[in-house]
Structure P
Amino acid sequence: MGVSRRSVDPARIFDGGHLIPYDATVPEQGEGVGRSLWTVLIGRPLRTSETSKEKITPVEGLSALSLDALTSVAYGPEAIIVVLALAGGGALHIVLPITVAIVVLLAILVFSYRQVIDAYPGGGGAYAVSRANLGARASLVAGASLIVDYTLTVAVSIAAGVGALTSAYPSLSSATVPICLAFLAVITLMNLRGLGETARAFLLPTMLFIFGLLAIIVIGLIHPLAVHAPLPGRSLLATHGLQTVGVLLVLKAFSAGCSALTGVEAIANGVPLFKEPRVTRAKRTEMLLGMILGVMLLGLAVLARRWHIGPRSDQTVLSQIMGEAVGRHWAFYVVSLTITVVLALAANTSFGGLPILASLLARDNYLPHLFALRGDRQVFANGIWVLAMLSAALLIAVGGNTNELIPLFAIGVFTGFTLSQAGLVVHWWRTRPPRWVHRASINGLGAAVTGLATVIFLVTKFAEGAWVVVIAVPTFVVLFTRIHAYYRRAGRMLGIGTVPDRPKGKRTLVIVPVLNVSRLTRLAICEALSLGQEVIAVSVVIDQDDSGEDAARQLQRAWKDWDPGVPLQVLHTQYASVVKPIVAFIDEARKQSDQQIVVLIPVVVPEHFRYRILHNQIDQVLTAALRTRTDIVVARVSMPLSVTPSGEEHPEGEPSEKGAS
């Protein structure tokens, strides 16, 4: 039962009259197979003192929070080249200056988010900056944009990884969606175990990816091994209807290449995940990410320009560069396989960022408070589950096709970039630390460039699917405001923040529905007497024929012989429902008295789950009928049953008796 009749120390329990320490994090015996299996999957519950084990180091931060940004080199440079290819092969030389501009923007963003980490160590990134400096509405736009981006990041990353796998093994194409969902399930379970374990599990493929790709770039720059080898596939360079290389085309290529910057903000969002000193470690991870990503982007751009790399059928730009640098031998295939795995694992960035963002929104009453609750493993499990479900729905909707998702990608995160940069400009203007004009100028430039990129994204990709983001972000903002308005109304009605009147007790009437005289009835009456000053047992008899009267007389005779000191009220009805007479009796009792009414329902708890359908029918229907009643308290008293070798059920701790209920 959930009712205690003793006043005890919450950290101790009674055992044979003695107080012993009680650890609420230790699972109770008899949890069942389902609970045991779940514990195997996600690990045992962690104490608060053990959370330091799940905190991450700067290197682990690369695998936990930076894979999205690092793996964007697989599609960022290609996005630039595909746009430039519309003007023919002569325009491909512009890929290097555009990449330089993107790397400059990357440096501004890294500098900016390092300052965000300093100023807002509680996490939240663009949301926290916007809320502090631009107001609640701007912060909600930032939060909504990041939620959309995080969901898209999971879907795009997993779809890209599975797409690379199905390209290598075409026979798996028909199972694209199930494979995507399988990857998603594994990543979800890993994050439910804790980000620390996830980061360590993903560290090896992350390091293989970084060092493997850097090695290929170095070999390509110093001594390429297969420059003149024939390239598979056919060229997709435009030869008819060429576009002019103008400002609009360059801006379009720049904005497309900016997709390589998604994920830069995740470290600032996840500062609380780092070990102490967490600010220093988070800033170090942000710097590592900026340096590695910048070198990769510049190296790939130099090689793409040197070898006149253009779009080809069945070949990504990255695959072409790798093939010419080291040839299509074991090194090529090892790095290609690593890229496939890491692309899918890049979804982990969102699982590190969104749950914390959702917890901050919940703390500020913009999301349900359950998002601020930690699970057994000290993670924000509800945020992880919701992200997994949203991503699964998106993957199923597009059939695991990356091309369906790319037009939606990066708009949300660039909206967050713009708001965080603008917020920092306001922050510097308000606080005016040393060199604040210099810092504000850099952030102002970053806000202008990312804002321009966002507009170009929206204009050029609106018809291709970007309209979905334009609808989704305001929808989330409306949802946030409605939730916040509800919590504000509820807070006023509950008197939160005020001192309530002194509590006054009431006399309590406990109504106990009974079917017969049994040990279960005795247990219920005992507990009812401990809860209230007045107890009434009620039983319903259906008057179909003389058998109904006989049943009533037998129950009344048995009750009189037992004499529990509690009156029995037999309710007669000509209808099939036993609930309506009980509810009518409760209503009549309410009219006659203002005392507190408790309905205490006796229930049987069989040893095995499969037997539960054989008991407690009145509990199910009566609880359903009283669920919305606010003028009464509905409670249960439970009696566990065990099974004897002969198959008889009897209450635990009592010997079996012939005919026991």
Structure Q
Amino acid sequence: MSLNFTLLGWSASGLRCPDHEVSLYESDISKTYPVTLIQMPNGTGKTTTLNMLRATLSGSAKNWKPDEVRELRRTGSYDKSGQFIVRLAIDNEPLTFELNFDFKEGKAFYRTSSYIGIEDGFSPRLRLRKFFTPEFVKLFVFDGELAKNLLDAKQTKARQAIESLFQLFVLKELENKFYSNWEKHAESATAKSDRALKRRKNRLEDLKKKRDKIQEEQQELHKQKTQLLSDIQEAQQEYESALSKDQNIGSQLQQIKIQFDQAEKYVIQSSEQAIEKMRDPHRLLPDFGIALKNLKDNLDRLKLPTSTSKEFFEELAEAEECVCGRKMDEAARQAVHERKKNYLEDDEVGILNSIKSDIATYCREDPIVPYQELKENLDSLGQLIRKRDELQTELYSLEEARLSQGDVELEMKKKRLDNLKEQLRQCNERLEEIERSPNSKIPENAICLRELDKLIQEAENDVAEATETLTLKLKTDIAIQILSQAHKLASEELRKIILEETNQKISQVLSRNPVLLEDIQDSLKLQGQVGASEGQTLSVSYAFLATLFNKSGCAIPFIVDSPALSLDLNVRSEVANLIPTLCNQFVAFTISSERQAFVDVLHQTVNEQVQYLTFFRKTSRMNALWKNVDPHQIQETNDGVIIKGKDFFDRFDLDKEL
């Protein structure tokens, strides 16, 4: 389903931000500006405006408490009501969300207008509802916090965004429907023994509760592990810095640490080579290589595989004479048809040819040569391990010498580092137990999730047997397996595609210093590093979301807070060049210090099709700024001023309201 979302504008009245109305199109709604830049000094109400955009587009304000509603009333005002309206076009059809506030009662309520009329409440059409949720709206009404969350392993934003946009959750919902259908039949069926059925159902319920509890623990442990890894990295740096305060020992430590890291790298490389070679059995045992060569020689001597095939026997059965010259009769033809299966067919010929080819490739040398190569590799690995261990011992000795000097700060940092490592060890042990493969004999007190899944499967079958719905249960299991596999395959394929295309975009944005993605799971995982600069984080998030929206076939506007504030000047120009490829409509809230190396580049990139708005609060100290401006450029309300045009936009130099 391809949809084109266009943001036409919004208006606010009676709220903490100045009253205002913003239009994002020229003469009619079919001619929206590709880029609109709204320059607002800090303190004008930019945060309130962005929060109102999110709340109005997501329906989230209906759950707000009275105090949250009253906090939005203009400071010093006694207005009883406030309002925020967002106007959109979906495939050129109008859609308006109106968020109204009753400050006296502390209530928020919506109205929705579309081509079918006006409805009370927040009521986007069914096909649009997935786009107007709090989670999804945060993806296109964008701020720096979301950029950080996308790279935070403790958040579940990145994979959740893919699931939501491509509606993969529907497959999970179908799984639940199938399972609920079986449960419904099991409930209504008559059991052979009510007491026995109750016992089986109780056991099933207890196992499910236990699995839910273990799954929650698993999620918490993964979050804890991520945090511990980050804390350990920080604690390690602090500890090494404290160690190096003694210049003599610090210099030695640094040199040995470099040597140790290099030795560790060689050990890993050599181990990988040895493991790869050990996959070939003829390297482990020379006699095995000799036996394989003998097998090939015997096949060659016997001229196997021959060209004998199924087609040969079928042709022979239809011939007038046998290959021996004897006349073929019906008895002979029948015998040929019955016995042809005893001879080599095409698939067996292919297998034998493949075996002979592999033997020729891998066992062409003297069988002792591959064995000797592996032995030399293992001997070299042993020497590398000994060298690494010697360097590690030296490191320990120097650390002990430094610690023996009685440095209290160093001892505290060492203790903290050891404590964090111990917590990580315990965390890993528990995760290994939860995520390990199941044993053949599963105990009832199992905490392994795969073992619990098996116990639950058995308990479900017991209930199905007691209620005589076992056949339905088995069919339900098959349907759920198909849906689960479809979900897994679709999710994985989308992950790969979006990962590749996001990296292509990142390479364009950060061409001087690209920070590529290694994976997309709960968060965006960077290649070779834990974190990134604010500019890199923002650029990576831009690229990911743009790829996500483009791949979905939906044209969705980007509404961004401070798009260039955290970027250095070189990256600013690169991002400005990329913005037209991100989306069809880009709306950004900026301050004056963001203009350099960003606005003019963006202006040229979109062929000067930029709407410039400068918005500030009407105060006595700000009045002098707009006295000599052409009145046609000014839009004035009781407490706010919007001035259109690039000239005033470029002259305005206040980052903070006067």
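For percent of Cα pairs over 25 Å apart, for residues 360-471 alone, which of P, Q scores largest? Please report the intermediate quantities before stating the final value.
Working: P: 48; Q: 66.
By percent of Cα pairs over 25 Å apart, for residues 360-471 alone, the leading structure of P, Q is Q.
If you rank structures P, Q by mean count of other Cβ atoms within 10 Å over residues 56-63, which sits at the top with the largest value? Intermediate values should be presented prior to the final figure.
Details: P: 22.9; Q: 19.9.
Between P, Q, the highest calculated value is found for P.
If FRET efficiency 1/(1 + (r/R0)^6) of positions 264 and 384 (r between Cβ atoms, R0 = 25 Å, to 0.05) computes to 1.00, which of P, Q did it come from?
Details: P: 0.70; Q: 1.00.
Going through each structure in turn, the value belongs to Q.
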* Among P, Q, structure where FRET efficiency 1/(1 + (r/R0)^6) of positions 248 and 480 (r between Cβ atoms, R0 = 41 Å, to 0.05) as derived comes to 0.70 -> P
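Looking at relative contact order in percent (Cα under 8 Å, 6 or more apart), point out which structure of P, Q has the largest value. Write down the numbers at each step before the final one.
Working: P: 19; Q: 24.
Evaluating relative contact order in percent (Cα under 8 Å, 6 or more apart) on every structure, the highest lands on Q.
Which of P, Q yields 103, 60, 52 for Cα extents along the principal axes in Å, as computed? Can you show the working numbers first?
Details: P: 103, 60, 52; Q: 112, 81, 65.
So the calculation was done on P.
Since every read-out is calculated from the coordinates, none of them should be taken as a lab result. All figures in this text were calculated on a predicted structure; none of them were measured in a lab. Cβ atoms are built from the backbone, for glycine too; each structure is taken alone.
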